[in-house]
Structure P
Amino acid sequence: MGKEKQVNQKLKHEREARCWTLQEVADRLYELCLQEDPNCAIIAGDTVGRWERGFNTPSAHYQRKLCILFGKDALELGFISKSPYI
């Protein structure tokens, strides 16, 4: 059986709290990526939507950029879950 999708409510909440559209997040990510690599790929708003809906998970590269963009850490954006052993 395939992996069950997990909606990322935290990422969606942070975007909505700023009244940003999916495309605005994508455009802002692209601007951040351009600072490191002038040949970086354009990011689609649909991609951000798939991350929020749990169809895909952003790569470690984009997780770091999203943390910078929102001023949050990976736990606060729902990329990792807190270990029950801590």
Structure Q
Amino acid sequence: MHEHYLKKNKKYVYDSLIMSGKLHSCLADVDEQTRDMFDALVEQMKEAEGVTEQLKEQDPMEWIQRMGDIEARAREIVCEELIYI
């Protein structure tokens, strides 16, 4: 996603990274940061909102719905803070 964003919206930065041979390492760094941030945000939101393994056992459909919402919000935050920069 970050590569597509750079290519479309920050052509100069994208071209500079390609020319310097740093594009792939930059993308790998962003990928690692996004995964770490996403995982941390999901865990924080689950804890704050009481989405537990107990809920998963008692009401799987509620758990799925709430986890989907949490993951969507975490994905949006990660994109705004790390992908679209």
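What follows draws every value from the coordinates through simple rules; no lab data is involved. Just so you know, these numbers come straight off a predicted model, no measurement behind them. Cβ atoms are built from the backbone, for glycine too; each structure is taken alone.
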Practice prompt. For the read-out log10 I(q)/I(0) by the Debye sum over Cα atoms at q = 0.10, 0.16, 0.26 Å⁻¹, a value of -0.25, -0.61, -1.45 was computed from one structure; give its label from P, Q.
Written response: P
Worksheet item: distance in nm of label points 7 Å out along Cα→Cβ at positions 25 and 57 was computed and gave 4.8; which structure, P, Q, did it come from?
Response: Q
Response to the item:
If helix-only ellipticity at 222 nm (-39500 (n - 2.57) for each DSSP H run of 4 or more, over all residues; to 500) is calculated for P, Q, the one returning -26500 is structure Q
